[in-house]
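In structure tokens below, several structures.
What follows draws every value from the coordinates through simple rules; no lab data is involved. Since the model is a prediction, treat every value here as computed from it, not as a measurement. Cβ atoms are built from the backbone, for glycine too; each structure is taken alone.
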Structure I
Amino acid sequence: MSTSKKIRLPAPIGGRVELLIIAGEHSGDQHAARMLSGVLAKRPELNVAALGGPRLAAAGAQLLRDMTATSVIGYVDALKNFFYFKALFREILRWIAEYQPKAVCFVDSSGLNLRIAKRMFDRGLSVKAGGKIKTLYYISPQIWASRAARRFKMALYLDGLAVIFPFESEVYADTKLPVDFVGHPFMAAHVVLPVRYDPDGPVLLLPGSRGSAVRRMFPVMLKAHASLGERDAVALYPSSEILAILHASNPPTNVELRPAGEPVAAAAVLTSSGTMSMRCALAGIPGVVMYRAHPVEYVLGRMIVKVPYLGIANLLIKEPMYPEYIQGAATPDVLAKELRACLHDPVRREETAIRAEKLRAVLHQPAKGNASDWLLRELV
């Protein structure tokens, strides 16, 4: 990524801004856009700027910079683009200090957002430091899985937090940070899941979005699927990089490669532990979770991450809706056996439907309202 040109964010339209939204990834852009649409439906006069992506722009924000075009995954990408992000970080702080929005709402992406919140505090810009800018956060970092001590720094820098999992409110109970559960974005009105259950559909293969993990898992997925006979499969890819990795595994003709986000109906799913696994769980698709990482990465990860399950659906309902097979336990034979049960065992299908309903109940929108309602209250 080139850093030869100095980064300069445009001035807010009309010279003033009441809300700045910072969402550094595709998913954050999507969730923030839905939240902003609800806000502007009730307060269309608000001047809103965003560091986000095309969805926030379409929702009505002035897009200062497309952050989704430069999002990175992993330490290697971050190091390669270190000077770019350092310059962007400095420019974001300059812009905030000059134009003084009434509030900054950070969305997910804790690596960037918590650093900005801290620097705003250090410079006396935020309310918590005696300044005028309220600092808000939507979609908590997963501190319940790792680095739980971050909650105390968040309580020091932030004025409000909206969480999407009900148990997250309890995680911050020993801090003075106001926390509101606003329901999960997947349960919002008018949201249509990109997946649905069809007992006559193909097997859905979801190897994830991280190249190194996809290289380890997709060949295993293909072998497990091959044991099912002539059953068709659909494998979803989120980017051209992942598509190239899938092609390199030489999938057979009955495995279709399809862009993530396109609607798909499936009879069973073999998935990594990412966001799509919860979409499938909400849709009631029977499935199984697998994960294979580099041995060193796995050992380090288990030292940091302290949760009983990898799959978020399993964590939420506190039982294995999707059985999990990790590292060497994720063999083609074991995974094929699980998929056959998903396809042919009526008890397995019934249990999945019951647990899907339980999951939906856990994530439903609370009486206090959704993320838009929360943000409107904070902007008063």
Structure II
Amino acid sequence: MDGKTVDGDIILDVRDLVIKFNLRGQTLTAIRGASLAVERGETIAIVGESGSGKSVFTKSFIGMLDKNGWIDSGSIWFEGADLTRYKTEKEWLGVRGKKISMVFQDPMTSLNPLKAIGKQIAEVYELHHGMDKKQASEAAISMLERVGIPNAGERHRQYPHEFSGGMRQRVVIAIAMACTPQILICDEPTTALDVTIQAQILDLIRSLQAEYGFTTIYITHDLGVVANVADRVAVMYAGKIIECGKAEEIFYDPRHPYTWALLSSLPQLGIKGKPLFSISGTPPNLFNEITGDAFAPRNPYALKVDFVYEPPIFYVSPTHWAASWLLDPRAPKVEPPEIIQQLQDSWKVQNAWLQNGAEQP
């Protein structure tokens, strides 16, 4: 099984991807056989702790792995081509930016501090759309207006340091959208922003998606962000996707103990009078070969088999699966943590109201 859970038009199909890095003479396996099928037009979020492999996984879609990294095996199917076979920069330029664009966490690392904002956007129109300088400049101003930059006709002459963090992120989104991509990858796009600006940026991306019809892939550790934007959620741990399903399935009916732990860590789900939950232990050392379930040493619900054999995929529904031995019919019945049970109870109440045709209380 490859863990595909969508029946629609697949725009990106990643199968058993393995990515390795050479660090100080040692080999680190950052991605350990990850699979993900992305449907055209959907919004999917890849979530997990820092170091789980989210950014490395998605950078491989646009050929932006560090020089000491390589795709060891697996495939990335896009428009009938396996992107893992691309070796030259010329090949990647036909995909990167033009068809798959990426918005990074810190806009200052994406923008040239010595070049005016408008010029940086205009270059995209010149390169990818063949416009002359005047046409490109006009298109750049129009795109700045579209992403909510006030007085764009004047501000396009300014430099990155003259913009606030939220405005710089809007500029980076404008550069990505100038290519009219089919897929937009957003790597922690709101982490450095305050809550009010976060909401504005998420609303902007959502409105652009509705207008242009692209597919959005979010990379985040913030499940609060995911709840507001995602159609589906893929949970990643130690270089593998270990649970995937519709957003409501992951939030209200999670089945992998790691997903339980992530949700239990949400501050807004804390129980009054009790300390906030934190996941014990640390992620595994990916320089070493992992035996069994990578999460087993940190998992209070681990079975003996978890330390010996890697769990296969078990389907909970046609759209929801998890790689956990707890889903094996032979496994003992284990109740999820109290917080997860509360989420499940609230979901049942909501569903009951909806099935009865009533509005939620």
Structure III
Amino acid sequence: MSARDVLRSARRVVVKIGSRLLAESPAGRPAALADQIVGLRARGVEVIVVSSGAIALGVRALRMPGRPSELPQLQAAAAAGQNRLMQHWQHAFAVHDVVIGQVLLTHDDVGDRRRFLSARQTLRALLDLGAVPIINENDTVASEEIKFGDNDQLAALVCNLVSADALIILTDVEGVRDAHGVRMPVVDDIDRQAAPVAGGSSKDGVGSGGMASKVASARMVTRTGVSAVVAPGRLPNVLTEVLAGDDVGTLFVPSADTLSSRKHWIAYGAKPAGRLSLDDGAVAAVVRSQKSLLPAGITAVEGEFSAGDTVSIVDAAGRELGRGLVGFDAGDLRRAMGLHSADIGATLGHGVPVEAIHRDDLVML
């Protein structure tokens, strides 16, 4: 059995389409994809679309000279382009008498556990009612602090939201190319094979992502046992061929060391509210021995956070090791850091936790 055979059994798929593909054919591209999605639905495959393009369409509608760099102008372009984007998708699916449902998300929606679960229930209801969810980042209100950065990352987080079997990222190239410019059909080790050759976004002012972004998103989903494919969006019937197991694009094979949905949310969904620096002993304990993080091994506490917030843990050189749900408020943890467990109660009072981050709430990156 080949690595691609698993794609044939996928029953819930997230499809992400980039701005450049939509900008060159705003009506034709959604129509072509809608034809394929309807065909997949007839075979029992649920499809969730993550669509870029609002800003690109808004830039054109507002006659801007190019993609702006300032946040208010980006938000204005998104506001002008969002309705145009959805009109294209609506018309594409209306031909097949299929209803679409628009879902706009910010990082806060995914980072807050209750809103995360609420978004999951909404998407589940849309699918149960026979609609095709069309998801985009809510660029009209997203600030620098809550932006996903690009829709590749959003698509990866949506895979966790809907418990998808596969992520297909449609782009304007044939897949990930190696150092010699040759397409890589299968990637088993992202850090060794794909990350070194993945470049950033182009400078044409249309999209905000790049191959490095797509590889990072593939890393996120493969850690939950989900296959990812970066495929050429201009190829006719690309979705049908990918899910038939054909040799199209670059397949990222799921990791053997998978995360639960909850731990994936800790690692990637919730934005860290602070940072904890660890001494060498604590690094050895949490990385090699897979133990909980104790206050005794913390050398510095950065940021203001409450117990239950997500924080990042770093080594003495500042390299991020992982993320977890902290058991202390920032002020209390500053008082407790460096103390042995027996001394914490005397300093903060009885009833405080022993662990700064319990092992069950800690994810290594």
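Here are a few things to note about the model shown:
- Origin of the value 0.7, where distance in nm of label points 7 Å out along Cα→Cβ at positions 16 and 152 was derived from one of I, II, III: III
- When distance in nm of label points 7 Å out along Cα→Cβ at positions 64 and 336 is computed across structures I, II, III, the figure 5.5 traces back to I.
- Identity of the structure behind 162 (criterion: volume of the Cα convex hull per residue in Å³, for residues 104-327 alone, calculated), options I, II, III: II
- Origin of the derived value 12 (percent of Cα pairs over 18 Å apart, for residues 136-183 alone; candidates I, II, III): I
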